[in-house]
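Once you scroll down, you'll see the structures, which are given as structure tokens.
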Structure P
């Protein structure tokens, strides 16, 4: 069987392949296959071929020929980055937002001048990319230059991105030319006070990732099968969210997984909040909650919510509840198991979006009460989008997302009750994100179909 395009999602444990056909005429999603990710076996292509074989079985064909194969990857630790800036609430935060938006797994963040202990930690982490920022344009220079010199002396032989005070660019270039490290000079992520400029850095991070992922352990042979783009999986979901935003407007995408819960929002502050917000937030923002997962981190959610609360919600006594926890499966089978994962998913989704979003605060001074806003304003969100296994496969997925606005305690800047719920029914947002790099209109068409909008 001939297929126009395959998209592989290479995860830490599972590799999924999605098949798309009639790309140039009437694009359609054909089906999906999966296999065990084989990075630890030294060749990711083993798991990739297993996923393609599973796709053949699902399509009831002996074999498939494909015109193109593109991919997203979070295997081998995903995109590991360290971020180093000047002031945490300014340049550091801007650099961190750029890295997260690109799909990075941020392992270490520092503010100010690096110390010996910081350098030891960077070497232990062995990041894929290092991002250096610091200073508004034509402002403070010394910290970024100091940090650049120390990082160059580490001789890690990994790409370094400089996105700080543009007045330092020539000096930073000289520093890394001497060390032999690969350097990328980008526009400042924080060019002026209260001004974010993260998109140029986000794009460069993804480009650098694509060029270097093929050197990661187990990934060296990936170009034998993959013919096109390779992106970090979370970055691909952000790309898809931005593409959808351009078509339907302000949205937030939630992905509750086995280990983490990711939230991607594409929306701007309302006029009311913009007048009282303390610090600027990016239009496209991603957060990842590493403690909120419905399988690997299930016990974290249980501890956070409380066993008594969960037993009451599930209408179970303690022996039955403990039995449910002890025999928890990655994919629920029985009705009780599904209900348990639904409850976990709802708590994970609400907690994650509250951490992602901002809130109102009252300050009291000599002139009386003053209300300020902190964090991301989600009140203008028109659509709440569910993707990932839990929010595309659980029977109660719609109710879970509908309950998000009702969780507002009155000060949270969450979506309101009029926000519409959309489900990525085919579970293909990440695939469409990487597809959009070459076929944006086709990716959008397939996304709208997956969500029942076309």
Structure Q
């Protein structure tokens, strides 16, 4: 099954996380958490310390590790941008214990053979659990269905991320097969006939002020609309990637009200930025582009009312050269695994815009539910996949310190209020950064 291709087995420790506030069942309680042989063995207000390496978590929050359902690990094929090791090390530093990896690789995982090449690297090098997507079409070219059946037991779903499936009949065939396989279609929605080639800025205030030709919101929501009609016909589980427009929010809200099996994600940058914040720098170029303040506000409303299920970074590293050509010439894509939580907590929770429970549901509860991933509960017998958060750690984001090979983020230089103090995956301490000068182990 799917999770056999998660993080490879490594030596684990007997750990006791003590003094922290545990997020459990949507509530917060002062609890100790004991871990042994990769699993949680006890959760109680007070546990004995004998036989454990003790991690003092006073003033910290302990919760199930975050899940990012949309990342690009670039390997095989583009290891100069990122590797499975560097990308999952980046994930661990961001509090993530699981990521779903997109298929725009070389070779594209569109067959069992090509998927196995990716899985071999994941087994060897991953620091956290990695669940790959299989491609919808061969080579993500939109012409022929990939061998979805052969890949189905070992993928989280099917996606041609980076490209919208332009043919409605091809998408219908993919949905019909995905329905039979009981796997979701994970759609990058983009109608290429509505794009202005060469630009990835929104057709809005920034484009007009700088004399640029921007891309209209319709290029996204028209394909969302088309696909929702296909979901009505096929009953396929359907997840929309990185929605960025108010129209997409409205369409998905209506589809959910109808009872359709539809979910969606947005990115941190769409929730806290609008096109008035853009600079002519490659670190602000991504696809879809950062859109208007009205779109940002609609996404926030969607997060609050449950229309937006997940927050996913779309972590998409490129080389420094590829991101050094401004908005016009840089490649699409930014990195975000290591700064997502600090930015979201500071900008949304600390300001009172979003309850912390809503944020945590979008980062660690809903992704597991939607993609049927293991873990997510802090209880005896559950996998020890945990994040420890320090909510009182003011610091400045410095992309030069990232573990990712990518450095392009619009949040470079931002002051934030919180940090990830530790990440435990499969019982292994894969990241630690406590602010105390003393060693965190007693």
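Couple of notes before you dig in:
- Entry that produces 167 once volume of the Cα convex hull per residue in Å³ is calculated, selected from P, Q: P
- For 5.1 (distance in nm of label points 7 Å out along Cα→Cβ at positions 65 and 177, calculated) the corresponding structure among P, Q: P
- Test item: FRET efficiency 1/(1 + (r/R0)^6) of positions 281 and 393 (r between Cβ atoms, R0 = 25 Å, to 0.05) calculated as 0.20, pick one of P, Q: P
- Read-out distance in nm of label points 7 Å out along Cα→Cβ at positions 233 and 385, computed value 1.8, structure in P, Q: P
- Source structure of the calculated read-out (relative contact order in percent (Cα under 8 Å, 6 or more apart), 14) within P, Q: P.
- Highest-scoring entry among P, Q, by FRET efficiency 1/(1 + (r/R0)^6) of positions 57 and 89 (r between Cβ atoms, R0 = 41 Å, to 0.05), is Q.
- Source structure (of P, Q) for FRET efficiency 1/(1 + (r/R0)^6) of positions 337 and 409 (r between Cβ atoms, R0 = 25 Å, to 0.05), computed value 1.00: Q
- Among candidates P, Q, the computation of mean count of other Cβ atoms within 10 Å over residues 49-56 that gave 15.8 used structure Q.
- Computed -11500 for helix-only ellipticity at 222 nm (-39500 (n - 2.57) for each DSSP H run of 4 or more, over all residues; to 500) - originating structure among P, Q: P
Every number in this text was worked out from the coordinates using simple rules, so none of it is lab data. Fair warning: this is a prediction, and the values are worked out from it, not measured in the lab. Cβ atoms are built from the backbone, for glycine too; each structure is taken alone.
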